[in-house]
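See the structures that follow.
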Structure 1
Amino acid sequence: MEKLGIQALIVPNPSAGDAALWLALIQSQRLEINVSDALGRVLYSKAGLFQAGEAVVELPEGLVAGVYWVRVVDVYGNGLVIRWLVM
């Protein structure tokens, strides 16, 4: 998925629980990454300055099987959401 100069992909998706969020950024950006469950509860959050180029963020392990939403948001509140299926 690409939006706002950010390409993002969860690999593998679906997964058995261990997966990573792959990011490709056109420019350095301060981003917040959240993983939420189907009820909207934030289960994981990471914020920081990500440099232009590629970055990999390990997603949390040990989640029960289900659908999760990974949200990547910039400082202006713009973002993208990717569905992550944990089996």
Structure 2
Amino acid sequence: MGNMTESATVTSKKMITIPAKVMRRYDIKPGDKLDIEEQEDGFTVRRRKRLIDYYGIDKDHAEEIKKWIRELSDERRREAHEE
């Protein structure tokens, strides 16, 4: 994506309105969390990833992940019986 420069004004209540163009481009929805990262010359703002952003990320390792989950569940059951 090319660089885009937009501006926003800080209100007396320390709030800003994100321009609609930016909201659409980065799929920012009301209620989304934004991370603010300080840098030497200012800061950057990024939309925090939502759970849905990770949907399908494990498809190449699904069987291995299921195996780990079963092993962890079995281990937890054994530990619970020992208590």
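Quick note: the coordinates plus some simple rules give every number you see, no bench work behind them. Note that the structure is predicted; figures quoted are calculated from it, not measured. Cβ atoms are built from the backbone, for glycine too; each structure is taken alone.
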Inset, instruction - Using the calculated result 1.00 for FRET efficiency 1/(1 + (r/R0)^6) of positions 7 and 55 (r between Cβ atoms, R0 = 30 Å, to 0.05), pick out the matching structure from 1, 2. - result: 1
Legend entry - Structure from which -10500 was derived, helix-only ellipticity at 222 nm (-39500 (n - 2.57) for each DSSP H run of 4 or more, over all residues; to 500), options 1, 2: 2
Inset, instruction - State the single structure among 1, 2 that was used to calculate percent of Cα pairs over 12 Å apart, for residues 31-70 alone, giving 62. - result: 1
Legend entry - Value 17.3, calculated as Kirkwood radius over Cα pairs in Å, assigned to which of 1, 2: 2
Legend entry - relative contact order in percent (Cα under 8 Å, 6 or more apart) derived as 33 - corresponding label from 1, 2: 1
